[in-house]
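What follows draws every value from the coordinates through simple rules; no lab data is involved. Keep in mind it's a predicted model, so treat the numbers as computed, not measured. Cβ atoms are built from the backbone, for glycine too; each structure is taken alone.
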Structure 1
Amino acid sequence: MYTRLEFLKRTFISASLFSISSCTKKNRYSFYPDESVLDYNFSKNISIRESDRIVFQGDSITDSSRNRTISGSNTSEGLGMGYVRYVSEAILKNNTGKNIAIFNRGIAGNTSGDLLARWSVDCISLNPNVLSVLIGVNDLRYHVTPAEYYHNLKQLVDQAFTANPNLRLILAEPFILPNINSYGSFIDNFREYRIAVRMVAKEYGAAFIPCYNALISHIQNADYTKFSVDGFHPSALGVEILAQEWENVIH
């Protein structure tokens with residue numbers, strides 16, 4: 001039996017620990033958007049080297065109907081029908097004889113949290129020298145907060161650099177276009193996801209692909225449906241634009 005004093009002391013200690021734990025959890029997902037990164041000049045390029053292992057990660061935009069039963073590198077079916085295939089073909093053409101291995105591990109519907117859950121198998125175990133990540137639109141769709149998204153991105157990057165401190169990292173900006181249903185209700189909140197990935201790219205010195213800006217700049221007064229079939233997924237023309245943006249940061 002506890003005395004009243006002991007009971008009160010234990011209750012106070014438990015309450016204090018709970019309070020600390022709650023604060024820690026809250027702080028873990030804290031996020032203070034740095035608006036200035038929207039105008040930051042990302043100018044870093046990525047060099048492709050002998051025997052590089054290049055991994056593309058993301059959601060359906062990266063997946064792009066790839067054959068997921070193919071675990072090997074450099075096969076057309078395994079690279080999918082999207083920007084990854086275009087970029088890979090350019091890399092392999094421009095680096096003949098360098099024994100480059102390219103893997104597509106995008107999975108349709110994934111959020112940043114889904115990437116974390118399969119990161120050790122679908123990224124770390126492949127021993128990449130070059131890692132490209134495009135993720136975020138499903139975080140927006142499935143109500144993953146910008147703070148959680150930011151935290152998840154940092155975990156993904158931290159784990160990748162822990163496995164290979166010399167990793168060359170490419171982070172890409174998620175995008176939505178006006179032909180998405182309820183676009184107006186998404187776009188303001190979407191701005192914070194764009195800020196989050198740019199903050200991580202700046203913090204870790206990554207090369208950066210401004211997908212949203214690239215697509216919007218091409219659209220101008222044109223019909224935006226020419227660039228995306230539904231506001232989320234790029235059309236054939238949209239894929240070409242995205243591939244060109246990737247090729248602009250690699251050499």
Structure 2
Amino acid sequence: MQLAIPQAPRRVSLIRVPGALARLGRVLLGGLALMAALGAGAALLGRFVVEEQGFLARAEPLDGQLVTMTLPPLDERDGAEARLEVLYNVGPVSYSASGVRARVEDVEGLGRGARIPLLVDPQVPDKPREERHVRARARALGLVPWGVLLGALGALGLFAWELKRTLRAELEPLRKGMLVWLTPDAALPESRREAIFPATYWKQDQKHAVRARLRGGRAPVRNGDKVLAAVLSSLPGEARVIDEELARTLEWVR
């Protein structure tokens with residue numbers, strides 16, 4: 001095999017790099033899946049927020065009486081919830097409800113018969129909710145749209161970064177990298193998957209260690225026990241091994 005590698009910068013397009021489009025496609029599919037998951041999560045959160053706002057718009061404030069209260073253990077009460085059983089009236093009808101959630105800080109120390117402020121939806125009068133607990137959660141839910149927006153921006157940024165990283169890893173070493181002969185630290189792994197192995201090369205009487213990347217199931221261009229690779233100053237410690245298929249596709253061999 002006789003090499004005929006042009007000087008950098010070399011004209012290398014993504015479509016000429018075997019497997020590059022497939023890897024780029026996987027990144028795009030991953031980004032689409034991430035955005036779909038975020039969209040589904042945002043829809044669920046949005047529906048929950050709308051339901052909470054609808055409850056607050058319909059609910060009427062009432063006073064209830066505490067019957068019993070279940071509290072978490074003492075060492076778990078910070079920011080925790082209690083469960084209440086309460087009695088209350090909606091018009092002439094008396095109701096009893098259990099499992100009413102309340103913040104421990106609001107009800108701790110109350111005894112039987114204590115007043116409990118409630119909100120009751122006239123459409124569902126048998127499911128009261130403790131007013132302070134509901135309003136505190138409503139304030140927290142007001143931050144949900146901002147959280148969703150920040151999450152979406154973060155996901156877009158992550159996707160753009162991963163796309164740029166993939167393109168850079170595939171093309172930049174081939175276009176601008178210095179071609180060197182690497183000496184692997186050990187025998188190259190035989191695998192159908194991409195292999196990453198430690199190796200070294202010499203430049204200006206200095207020995208440099210890198211992590212070399214070889215496409216799965218491909219034979220590298222060899223010179224004895226050395227393999228041809230491209231290294232780039234902007235990607236220190238990394239090297240892209242040039243395999244025979246890639247060299248032929250790029251017409252770097254005669």
Structure 3
Amino acid sequence: MTERQSMNRYDGKRVFLTGAGSGIGRATAVRLVAEGATVFAVDRDTEGLATTRELVDDPARLTCHTADLATEDAAVAAAGAGVAELGQVDVLANVAGALRTTPMTGLDLGDYRWLFAINLFAPVTLCRELLPHVPDRTGVILLTTSTAATKAHPGMTGYAASKGALLSFAVSLSAELAPRRIRVVPVSPGGVATPLTMDKERFDGIDVSWYARTYPLWGKPGEPEDLAAAIAFAGSADGAYLNGTEFRLDGGSHV
């Protein structure tokens with residue numbers, strides 16, 4: 001465990017986490033368990049979840065649930081299973097996402113529907129189902145959006161549109177939940193080295209050199225652990241003044 005993971009900000013906290021089978025979601029699961037959380041980890045990749053469970057400090061505090069959140073029924077079932085396991089959900093962290101990098105003329109409406117199903121409709125469904133179990137005053141909703149929502153990314157029209165919609169949803173939800181003092185934080189990563197983003201075969205017909213513009217000022221994409229540290233901060237009491245505004249994690253790529 002590194003020095004920055006030695007805190008116990010999540011002792012007694014119960015976290016519902018999606019996308020835990022790889023990348024940022026896996027790093028977040030490892031980080032939160034290291035800080036004392038009990039985590040209900042969701043991903044469509046059963047083997048990926050098993051690997052995540054092997055990596056956490058205390059596997060007994062991480063429950064794996066395999067689900068393809070592209071369907072409403074699966075998201076509802078995952079929420080029900082999470083409530084049954086956790087009881088109360090102190091932090092709902094939506095990290096799961098889908099990416100398609102294709103010129104707009106190469107996408108049909110089915111592609112857009114798939115991207116919106118995972119990047120928007122799944123988080124919305126989980127919020128709807130889990131909010132009755134999120135405590136007033138201390139509960140937190142973390143929604144992983146993207147700098148693609150506000151910065152030009154060629155080949156990502158569907159992805160950017162779905163993440164932009166999620167960003168707008170988060171902002172409005174923060175106002176709606178203000179009477180309950182539940183914080184809603186849209187977290188927007190920039191260029192991050194994950195299996196989803198580093199697979200150059202995904203960039204069909206796109207000049208991949210353009211994406212260097214999404215990297216931090218020091219020229220290299222961030223690591224999932226860097227994002228996990230920021231997500232852990234946002235969901236903890238240390239992030240108490242983060243609410244309803246984009247928490248951009250891009251290493252200065254927007255400067």
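Brief remarks on what is shown
- For 20.9, 79 (Rg and Dmax of the Cα atoms in Å, calculated) the corresponding structure among 1, 2, 3: 1
- Origin of the value 1.2, where distance in nm of label points 7 Å out along Cα→Cβ at positions 111 and 151 was derived from one of 1, 2, 3: 1
- Among 1, 2, 3, which structure scores highest (criterion: distance in nm of label points 7 Å out along Cα→Cβ at positions 127 and 191): 2
- Computed 107 for volume of the Cα convex hull per residue in Å³, for residues 103-238 alone - originating structure among 1, 2, 3: 1
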